[in-house]
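What follows is a set of structures to go through.
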Structure I
Amino acid sequence: MPGRFFLTRPMDEVADFLGVRDVPNDPPRHNIQPGQEVLTLTPGGVERMRWGLIPVGRKNARGRPVMETLVNARSETVFDKSAYEGVRRAIVAVDGWYEWTGKPRNKTAWRISAKDSGMLAFAAIYDVWTAPGGLQLPQLATVTCAPNDDVAPIHDRMGVLLRPSDFDTWLHGGEDAAAALMAPWPDGLLEIAEAEGVDWSGP
């Protein structure tokens, strides 16, 4: 929802998709995991950010500190949950993502990408965590919604996907305009196949 990403195309294509002049150079990556850096578009440009929010100082609805790292944020609560207070919006561009079905030790990995072989853009939220000693760590969580008919057979959530025409609204628009984008991707636009030949321990 998503579980892991992959991004293997040349960086000049990524830049064209995001509408920027250039992006940080990144080698082909077949297995981008939570906790690793992902290329992220913010109002200030493209940078690398850690996938996973460390909610330092944030509290849940009961007033207790949020302890777990937040990899995904539910669209239904992203604008009103206290754990997300003060975060900003960003976009993560990838070639696709992976999900798993089945029981532990007998899971099937699924590779999800665009049917037209184009790139996909996930809505995300981000902030910058200041660690002890002053080190600053940009960090993000992807935003999820209910699945479309393509994804529903393998998962009960999917990431919110954006068209290039939506980028400016997501990054700069008001909450109402941004909330209108947090809907399942239209049916029939995704290709889902068993993931084969992926080194799950590697990049």
Structure II
Amino acid sequence: MDKEQFIITQTAVGRSLLVTEIRLYLASELTPLWLATEDYLGRHNVAPPYWAFAWPGSEALARYITDNPSLVRGKRVLDFAAGCGLAGIAAARAGAAFVEAAEIDPLATEAIRLNAELNGVSLSVTEGDVVGRKGGWDVIFAGDICYEQKMAGLIVPWLQQQSECSIVLLADPGRKYRPDLSEQEIGQYIVPTSLELEDTKQRQVGLYAISNRSV
């Protein structure tokens, strides 16, 4: 079974509760992937399917983009650690001139392509780590990247560096390793969540404008 077939057969077309304008291939209570155990995924050499869910950070970003299209209209956009590609798709729908969605998981990159096609938009999908690349984007979006200490320690300083020439927005639902960005908060969203993924039925997601000053 190839990647496209795997995604289509293991998920169902659904919508984020916060961004109903966009359709996505998602795991749900009715799909095989939702019911698959970690042992099953390991035996089939499948990484945890983060791409099969609309995570709170990406939902908040996509809502903000959809409600504020001038932020990306005519701009070059990076959807970093894009997951299912929700924020990137929102940017493309809002009139971005170019959208790059970056992910390290090959199944995620295929899911992003399928989700973009589902919504009639075109994205440039990059499979691999873009941390370390310099510039090239007008706007960068990053959601839910602070749940691991090592990841946050590498990515947040890189985003701060990028802010010298790009608008950088980080959305975070209170993950453990998010640095203190309270002075850079530009908004909040209450995002409905599933108890299968989170320990609460909703998350308060902060939206932060990253700068290259110390945080």
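One of I, II was used to compute helix-only ellipticity at 222 nm (-39500 (n - 2.57) for each DSSP H run of 4 or more, over all residues; to 500), and the answer was -8500. Which one was it?
Derived from the structure labelled II.
Match the computed value 23.2 of mean count of other Cβ atoms within 10 Å over residues 107-114 to one of the structures I, II, and report its label.
The read-out comes from structure II.
Supply the structure label, taken from I, II, corresponding to relative contact order in percent (Cα under 8 Å, 6 or more apart) with the calculated value 18.
Working through the options, I get structure II.
Every number here is computed from the coordinates shown, using simple stated rules; none is lab data. Remember, it's a predicted structure, so these values are computed and weren't measured experimentally. Cβ atoms are built from the backbone, for glycine too; each structure is taken alone.
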